[in-house]
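Next up: the structures, one after another.
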Structure P
Amino acid sequence: MTKTFLLGAGCQKGGTTWLYQYLAGSPQFAHGYRKEYHVLDSLYLPSEDPARQRLLAFAAEQATADPQPGNRKAATAAHRLSMFLDQQFYFDYFTGLLHRTPETRLAADMTPAYGMLPPERFAGIRDGFASRGILTLPVFLMRDPVERIWSQVRMHARLYEHHAAARSESTEFVLNQYARPAYAARTAYDETIRTLDGVFGPDQIYYGFYELLFSEGEVRRLCDMAGIDFVVPGFEQRVHFSPKTNDLPEDTVRIVAEHYRGVYLAVAERFPDISLPDIWPSSRFVL
């Protein structure tokens with residue numbers, strides 16, 4: 001029986017939490033103690049240095065605050081710290097999950113920031129699991145770039161509402177944010193696709209679209225690639241959903257879409273069977 005590690009490479013605000021919760025409901029899935037471990041991005045992405053510092057400080061604090069036998073919070077914090085200090089612990093942890101029971105076929109780390117990793121890091125993940133007899137299946141979900149950024153802006157507005165700049169879901173806030181690295185790097189689908197195709201091969205990756213994800217056909221396709229039995233999902237449940245209080249003006253949509261013209265063109269070329277104008281309305285400005 002094939003054991004598979006599902007490497008969730010994004011995108012942020014692309015349905016990864018819903019997908020993970022669906023997979024976690026399978027008896028063939030080994031659920032660890034997190035959906036997002038944030039090990040590989042903390043290790044290898046300079047842009048994530050602030051997150052790395054927070055992770056290390058939090059893990060060190062939790063691991064040493066009350067190191068009593070049976071303290072699960074301290075144990076998981078210490079374990080995350082160990083995976084950061086020695087990546088072999090990362091491979092061994094998921095290998096252990098996959099061998100927990102004979103029927104276990106799938107385990108996952110679905111951290112959207114992994115989509116920004118360079119080719120050599122993806123190759124290291126592939127080879128690290130292959131040496132343990134485990135197949136790596138990258139999963140990359142994409143969403144209309146304008147909608148993805150708009151959703152990220154709304155998320156930040158909720159998380160950082162104490163900051164004056166984030167108290168509004170205004171057009172001005174979107175225009176101030178859309179090209180910043182924190183948004184641009186997570187919308188560079190073309191770069192992620194090029195990297196994943198080069199490392200794993202075009203047919204060895206699950207590429208999906210947020211706008212098409214919530215259908216039996218798409219979920220069944222993923223289950224087939226992941227080697228688990230399909231179960232009808234509960235499509236009515238959305239998690240981390242960012243409700244809109246208003247729509248973006250056409251001029252704003254056009255400005256953001258034109259900025260990411262290369263992304264639209266690359267996705268349209270890579271997936272010719274998908275009609276982007278039908279699922280990504282903002283593509284009308286660039287296609």
Structure Q
Amino acid sequence: MTLKFMNIKNGTITDNNLRLKEKIRLFWDKKPCGTFGVFSDDIDRDYFDKIRERRYRLEPFIKEAVGFEKLKSKKVLEIGCGVGADGIEFALAGADYTGIDASQKSLELAKKNFQFNKMKANLELADAENLPFSNDIFDFVYSWGVLHHTPDMEKAINEVYRVLKPGGSFCIMLYNRYSLVGLQLYILYGLIRLKPFISLNYLFDKYHESPGTKAITDKEAYLFFKNFRNIEIKNIVTPYDVRIGRNRYLPKFIMNFIPSNVGFFKVITGKK
């Protein structure tokens with residue numbers, strides 16, 4: 001599975017992974033999630049409030065998928081905390097929250113976000129494929145739109161399993177390959193460029209967000225999460241599926257007429 005996405009030969013996997021991870025880190029250092037690369041030394045709380053407002057306006061389904069209010073006193077790990085938007089929600093709900101990210105700049109901003117909100121959090125620089133935690137210690141592991149960016153996604157998912165307590169649960173969002181966003185990529189970088197046989201794997205890898213981005217099918221999701229119990233997969237139609245410009249979207253009601261199976265977000269939940 002991993003080799004299929006990476007498209008490299010045996011014996012070169014480790015070196016290629018390290019080089020790709022560095023490219024990914026540099027990408028997110030320049031553009032921490034939600035910032036569009038716009039930040040300065042005199043950031044205030046309003047800056048983070050605007051990021052939060054935009055995030056939950058475009059993705060209101062996050063709160064329903066996660067159920068922050070159910071995690072009071074639970075030991076929670078977020079893999080890919082970004083600037084801390086969801087981390088603040090976990091903290092407000094009373095969770096014992098830990099957030100990790102591979103981007104140093106994202107962590108710097110996340111720490112400021114928590115400071116402005118007068119909250120404490122355990123924020124660490126870490127690799128999703130090699131989590132710096134003991135086995136069986138978290139009640140809940142969460143990752144929203146992150147693990148498809150790491151080179152060895154299968155290894156990262158196995159790390160989720162390792163650090164979860166027996167009976168612990170997770171909520172992970174990965175990109176859906178056969179989505180309207182995938183169709184947008186195919187039209188822009190395939191058909192328009194007279195490359196009708198180009199693969200969606202290649203298009204996500206080269207043209208969507210950081211280098212090496214992946215998108216998966218339901219069948220692949222079940223294989224990646226085969227060690228877990230009670231797996232549920234829900235595809236969600238997002239504003240990004242009906243985007244017509246950088247910050248321009250078709251009217252929201254149109255999303256109601258689009259089948260969920262072509263939605264861009266694939267939300268996977270289950271238990272250890």
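Suppose you compute distance in nm of label points 7 Å out along Cα→Cβ at positions 151 and 263 for every structure in P, Q: which one lands on 1.2?
P
Comparing structures P, Q by distance in nm of label points 7 Å out along Cα→Cβ at positions 191 and 207, which one has the largest value?
Structure P gives the largest value of distance in nm of label points 7 Å out along Cα→Cβ at positions 191 and 207 among P, Q.
Which one of P, Q has Cα extents along the principal axes in Å, for residues 23-126 alone, as calculated from the coordinates, equal to 34, 28, 25?
The structure behind it is Q.
Computing relative contact order in percent (Cα under 8 Å, 6 or more apart) for each of P, Q, which one ends up highest?
Evaluating relative contact order in percent (Cα under 8 Å, 6 or more apart) on every structure, the highest lands on P.
Given that helix-only ellipticity at 222 nm (-39500 (n - 2.57) for each DSSP H run of 4 or more, over all residues; to 500), derived from a single structure, equals -10500, which label among P, Q identifies that structure?
For helix-only ellipticity at 222 nm (-39500 (n - 2.57) for each DSSP H run of 4 or more, over all residues; to 500), the value -10500 is produced by structure Q.
If we compute FRET efficiency 1/(1 + (r/R0)^6) of positions 31 and 135 (r between Cβ atoms, R0 = 25 Å, to 0.05) for structures P, Q, which one ends up with the highest value?
That would be structure P.
No value in this document is a laboratory result; all are computed from the given coordinates. It should be emphasised that the depicted structure is a prediction, and the values quoted were computed from it without experimental measurement. Cβ atoms are built from the backbone, for glycine too; each structure is taken alone.
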